[in-house]
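The structures come next, written out as structure tokens.
Just so you know, all these numbers are worked out from the coordinates, no wet-lab data involved. Everything quoted here is computed from the prediction, not taken from an experiment. Cβ atoms are built from the backbone, for glycine too; each structure is taken alone.
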Structure 1
């Protein structure tokens, strides 16, 4: 529960500030163009430093890393909550991302090394998977509630409460977790990996605001891709690699990482487009929007706890993850039917439930399998790879699906004006909803591809993975 609470704090901070942005903008008087930096600063620091944070948790030990990360994260949250200027606020968000990059892999590594008995491990990862998969939705709900009933500043200072509870749990229950063998930090790999991930996340984030036709967007993506290639080549030569390639070359582990990457692309459509659809198209308040998305969280928790926790130890990840992908695809297809004037129970709720059931079958088994069979010295690096797959997948989904929705809506509006005249096209909702529909079809396609890939990559039954401490569930 301690590491799950830590994971929840890190996950929800990616979205909890979203609903609070308009009020923060009025209070601190910054421009709409700068508003996106409150999200981007966190994502850039968090995504680019993940490999380094994972290796530091191996170097320092899980307990020390969690304590340092929780204290740093809470201090950054306190500064952000008390910020009087935009510069202080955006700096605090970046520092949150820095310590989040240390917290996320350390929390998962602690979970991996703590629970080794199959049934206990299955339950632990079911809870962890449910928290990780629903963190963004909980962030939207919490952000809406705090902004509406208190102040936008509480979206940051609430982390002090989460961090305090987690810190007590870490001190009481988490072992030091440092390997006895000497672990050295790969400085060259740290620079290459962090710079490469920074460029990739920056390029994808820039694509959201400036479009795919922007030169700087592609320059950043190309530079990031080249640096990542150099990073992989260096890891193959380094005596003390930041990311030992043996972690990702295993078939089941590789399939699990791909599953998390693809799912993170597809899940973006749920949390962004549905939040906008429920507020702007159907006219619900931010608080009500967060509440109406909760059935997805409930279905995800039900699926992860009752299905994944009981079946994973018996059948392995192969039958669960592909089925979860198919359910995710069905949920996205249901969302493609959303009309301009919708009935929540008839049009929105079925898609939320089906998708949530699918995500519960994906996140828990994939996270458990991606970290199974890992030697103690590599637990932090393997956990960092899990978080990196999700972070980059979410960034890809943000850039790609948002661009598809915007371009489709724009084309629909132009076609309407050309065929019917400007007067008949004054209502932009049909074009906007059509953009969401096309984006949901793309998300359904990602889940479909994920079902095929994971079916062939994941091993049947409960495979034996290499490693000396942590068995596959």
Structure 2
């Protein structure tokens, strides 16, 4: 009988990483060559008795733990998990599952944990909805806002087709900022046969803009300021003239459902409008020349602070990229009302962005820019700029209709941003530890915790009172 060959690549790799070693450093510790360690980790060589003894001596591990093979059970669990209907569109085959266990065992086991959590949550939803599968499915279905976020995220927040269409929009005409509104009205009239009329706030029934398709007229509320009137007209023009391009982007993304398609159409028309008002090359050049001074850019292009922030997240053209930014907007209750992302930062979808983040503090200093360095639980660091923005006032009940926005980038880009100039970038005393929100944040001993995390049991000691009631 041939002796059994022992392949321990994933466990050897994990052991090496636990000790913070490179393959060359592990090889030196064991008296082997780096090439041989590489072969062992990739299961191209079996483990000899001599190497096994060396591992136990050098790293103090039990040889049984090294040779323990739970791959068959894990493979069976993975095969069972991927039978779930959520994997139906692109279900991995047996060879892919084996490769995952061989080369990424921790990732494969994390997938199993995630799937078990998904099943548990599904069962809880079924219990809450009285066992009605359709009701449970509706409860977890992506809402239109999530579909929009995913569409933009998948395209790195940049749509070249709309950028090119926006560049052709002016037909090479040089138009002064203050003349753009009149130019748009004339263009709508001569090209599309659409007139533009102002309307009293009381006549618009809490609307800012309404396009009467049958009457070929756009009604704009008197509650809009000049930049927003221009933006709304450009938006409608894009919605009409670029319908084929916009619908093609939606179809290519696989977006289905009338509500999701309509929401995506609106946001892509917004994208087109921003690209028209802030043309890519001149806007990027001005942004870099002023070190991303948002107020300067708003004045230069005749747009609002928020519109500049949004536009800055889209400067990801190949060969002419700006700083990758994320953008988040919340209301006074902490509800997320808009989010766009060209970075690795994980933006909260629902309310409760971390209270340690100064986006909330900005409500106490309206109109003032508050810069802040933040660190996520995974150790990634970002520089953020926070400020309030005001919404149009449409009546007595909508006074002080204020929102807060943040624009952020990875800390390695902070030196390019004018708002970071007064700070010593990288100073640990300036870094505020934040999370996505309390229900997902793993940080312990946080004085701002408002909820028990869903995935973590915080210690509770009846003899000790911690800073919050969620943790002793």
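Matching task: 5, 21, 32, 28, 12, 3, 1, 0 is the computed value of P(r) over Cα pairs in 10 Å bins from 0, in percent. Pick the structure from 1, 2. Answer for the origin of the read-out: 1. Quick one: mean projected area of the Cα convex hull in nm², for residues 81-296 alone came out at 18.3 when computed from one of 1, 2, so which one is it? That value comes from structure 2.
Each of 1, 2 could give FRET efficiency 1/(1 + (r/R0)^6) of positions 201 and 377 (r between Cβ atoms, R0 = 30 Å, to 0.05), but the derived value 0.65 comes from 1. For the read-out relative contact order in percent (Cα under 8 Å, 6 or more apart), a value of 9 was computed from one structure; give its label from 1, 2. This figure was derived from 2.
Out of 1, 2, choose the structure whose coordinates give distance in nm of label points 7 Å out along Cα→Cβ at positions 113 and 337 equal to 3.8 when calculated. Structure of origin is 2.
Assuming -25500 is helix-only ellipticity at 222 nm (-39500 (n - 2.57) for each DSSP H run of 4 or more, over all residues; to 500) as calculated from a single structure, say which of 1, 2 it is. Going through each structure in turn, the value belongs to 1.
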